Each structure stands twice: as structure tokens, then as C-alpha cells.
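J.: Input: structures, listed below.
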Structure I
Amino acid sequence: MLKIIHEDNHLIAVNKPSGLLVQGDITGDRTAAYYVKRYIKDRYNKPGDVFLGIIHRIDRPASGVTLFARTSKGLERMNRLFAERKIKKTYLAITGERPNPFEGHLEHFILKNKEKNVVKVFDFKSSRAKKAKKAILDYEMIGEIGDNYLTEVKLHTGRPHQIRAQLARIGCPIKGDVKYGFAKPYQDGSICLHARSLSFVHPVKKEPVMIVADPPESQIWQLFSEVWEGRDIS
């Protein structure tokens, strides 16, 4: 069963493990949405189909906070908050190269190839990338052990594969992410990208909400446990 990390009348969030889809695709594999629906149905003894809206999704090989709506009101209002960039999104990534500089602000333009499920990153918008969308993030390297570099990312836009592609653009592909230039995949297909937290004002209750997901228990993440456990993510 997925670990539930937030639940109220309108919203429910889980700590998604790497390898699990958030929503269905051509593989037909079961998804996080499927398991959350089953959880709600069983816990509340709901007859018939269970409403569940997907608010915040992350890539299959990544882990961390995934947010769903239990009501149409919650879905509509949370989608508006995301569109208005009123959600604080923090990620953790481990790369095999040290970012240079150690911290920075990145702005690129991203164009997705839907057939290949990969994006291209451009430094500026041009005739080659008329449909590219602006991608913005801030990053800071917060830990270093051997050739493992832990970077905290504050995501300001939500473009497909944004963190993966933008870090690769500055010469720091995420460990395990062969799609964006890392040399070797992990056997389980995971990448070292984790959605650490979402912070926002609840759209119905009007109260501050902070949803936090601990990184996986794999050895590489636990190398940095003292760093991410002690990090202020408010």
C-alpha cells in the first residue's frame, strides 16, 4: 500500500515510490491513482466509483509527493493555485557532477516530443522552438559525498521533465537518468529525483498546508539523510 502523507475532506497525498505510474498509459500498468481510489473505497466503505482528480504528478522513475483531489471543488481550486504559481514545490536530486556554480537560477525554454517522451531545452525561444514553454527553477547544492552531489531544487514552473532536462543542460544529469545523459541506469529503472514537499494555503479551509515526503530508503539517499532531515523546507 502507498504511504498516505496527507488526507482531508478534499485532498489526499501519497509518497509515491519510483517505478509506479501516477496515471495510466499504454502499458496498462496499475497506477498510484488506482491504489489511492482503492484505499478511499475501502476505508470509507464507498459504494460505486470513487472520485479522484490528479493534481500534482511526477515522472514514473521519480519518487515523492503526489497530490490528488477527493472532490471536484478541491480539484478545481488546486488547479487554479498551480496555474497561478501559488504552490511552493521543493525537490531533491542527486547528480554525478558538481553543479557550477553551487547555486543558481535557471531559465530555459522546453519543447516536448510526445512520440519519444523526451524534451529539448533551448536557451532562448526561436523559430526552431516556437511552441517551447518557459521553464524556471532555482537550485542549490546542499551535500557532497564522493561523486554524489545532493541538490535542492525550488521549482517555479511545472514543465514535463523540467528538472531532469535543465540540470542536464548545465552538465549535471541526475543519477540513473540515461534519457538525459547519465552514463548508466539503475537496475530498477529509478532516477535520483525526489519530490520533497508541497506548500500552499488550503483552497477550502484557507489554512497553511505543508506536505513532506521522505526520500527512498535506498543506500544512495540514506548517505545524505542527515542533510535532508535537517534541511529547513518551510
Structure II
Amino acid sequence: MPSSSTHLPDDAHEWVSFDDPSEERTWLFDVTFLASGWNCIFGSGCQGVLTGPTPELIQGCCSYGAHFTDAEDARRTEEVALTVSPDLWQFHAEGADGVVMTLEDGDLGTRLVDDACIFLNRPGFAAGAGCALHLESERRGVSHVELKPEVCWQLPLRREDETSPDGRVTSTIRQWDRRHWGDGGDDFHWWCTEDPAAFAASDPVYRTMRAELEAMAGPEVYARLVDYLDRRMLPASTTLLPHPTLKR
């Protein structure tokens, strides 16, 4: 770690990398975010991703629907939608006409109803505002990782894979910044990894998002990551970099 006299960029993050024990892959993890106290504040201070603050809409990052990673992701969501009952899903009737649409760029995404994702229950709905798929996962007693589109359960984590000429893959797991949304991200009035209010959890991200990290990297890699971060979190360990959002 740099000495205290060394000036670090305002957006500095600490990283750790190690080789996968079972394949030709190197993992690179954003330690600064994973060790932070970020937590989702949907409905509890989240201002949404529109061009102005809209906490009263309780839409979070659901205003533009989910962009599927591939056709399999879309097909799985279609299958799950067939199992969600009307008492948990405000737009169940609209879902009968399909829940997937082709976007302008040719990719697949969830249909929109009243300018937001078809799965998003609005304020005043009996089951509560929020994702119907999330409510379905709670009813079943399973992780939302099993039922929601990949982008929905991963946020604000992001995995990027890069293959070198020799075939070795580097997989990076980092925080999802507004720039990862493309040009549209610049129009967001608010984004959660930039607001100190979202960094108030008592437990670190690598613990609270265990299911997501295990799904993204596998249980064995996750266990190695936890072993490292648990030791780094000990009081006697070298001080971790504070998250840039908390330094502003």
C-alpha cells in the first residue's frame, strides 16, 4: 500500500487477483467496493435513474426494463413469468402478451408498461412496490438469483471477461458505474454507487452479496476471495482504501 504521504487519485480502488484453481482463468476483484458497506436502498432513499429525482415513483433502476445478456437469459425469464401469480404481479394480464421485446439495438429486453419494466409493481399495489420476480423468489424461499434476469440480480456488480491471444481468460468483477450503461448513463440524475447514503450497511458487500458472487465466480473462487478479504478486514491488517464515494 502507498504511504500516507502519497496522493492517490480520488477514484482509486484496490484490487486483488488470483488464478482459477480449475481452468485457464485469472480472477480480478474490486476489493474497495466488495469491502464497502454498500447496500441497495430501493424504496428507502433511492432516487431512480431518470433525468431528475423521482423517489416517489419507487422505480429504482427498473425504469428502462432489463436488458438480457442473451437469448437463454430471456427464455428463462419468460418461463419464470408463467409461474408468477396475479397477487404478486400487478401487470400479470399484460404479461399474457409476452414479457420480452426486441430493443432498437437488436438486443432483447423486458417489455415496458406505463414507462417502466413490466415486472415492476407500482406504489399502491397490494403486494407492494418492487419487482414481482423478487417477490416470487421470496415466496418460494429461493435466492432472487434463480428467477430474475442476470443484469437485475448482478447490479451493482459487473463481470467482464477478456480473452488473451493465448486463450487465457481474465474475469473482472467490479462495481457497476453509470458509464457501464453507455451514453444513457450520463443522463441519470442519480446512481447508487455514487451516493454515500447507499454505503451504510454494517456488513461488507462480499458477505451480503454472497449468492450473486457465487453465481458469477463459483463457490470455490468465492471461498478463496472470502478467505482473503476476511483477513484484510481484521483490525490488525493493512488499512483498506475507503470507497471514493465516501471520500467526497
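No value in this document is a laboratory result; all are computed from the given coordinates. Since the model is a prediction, treat every value here as computed from it, not as a measurement. Cβ atoms are built from the backbone, for glycine too; each structure is taken alone.
J.: Here mean count of other Cβ atoms within 10 Å over residues 65-72 has been calculated and equals 21.4, so which of I, II was it run on? The partial results should precede the final answer.
T.: Details: I: 21.4; II: 17.1.
Comparing all candidates, it corresponds to I.
J.: Same structure, new question: Could you tell me which structure in I, II was used to calculate semi-axes √(5λ) of the Cα gyration tensor in Å as 29, 20, 18? The partial results should precede the final answer.
T.: On the way: I: 29, 20, 18; II: 33, 22, 18.
Source structure: I.
J.: Now for a different question. If we compute mean count of other Cβ atoms within 10 Å over residues 145-152 for structures I, II, which one ends up with the highest value?
T.: On the way: I: 17.0; II: 21.0.
Sorting by mean count of other Cβ atoms within 10 Å over residues 145-152 in descending order puts II first.
J.: Which structure, out of I, II, was relative contact order in percent (Cα under 8 Å, 6 or more apart) calculated from, if the result is 27? Present the calculation step by step, with values, prior to reporting the outcome.
T.: Values: I: 21; II: 27.
The value was obtained from structure II.
J.: Work out which structure the value 1.9 belongs to, where distance in nm of label points 7 Å out along Cα→Cβ at positions 169 and 209 was derived from one of I, II.
T.: Details: I: 3.0; II: 1.9.
Going through each structure in turn, the value belongs to II.
J.: Where does the value 2.8 come from, among I, II, when distance in nm of label points 7 Å out along Cα→Cβ at positions 33 and 81 is the thing being computed? Can you show the working numbers first?
T.: Values: I: 2.0; II: 2.8.
So the calculation was done on II.
J.: Okay, next question. Given that mean count of other Cβ atoms within 10 Å over residues 89-96, derived from a single structure, equals 23.0, which label among I, II identifies that structure? List each step's numbers first, then the result.
T.: Numbers: I: 23.0; II: 17.1.
For mean count of other Cβ atoms within 10 Å over residues 89-96, the value 23.0 is produced by structure I.
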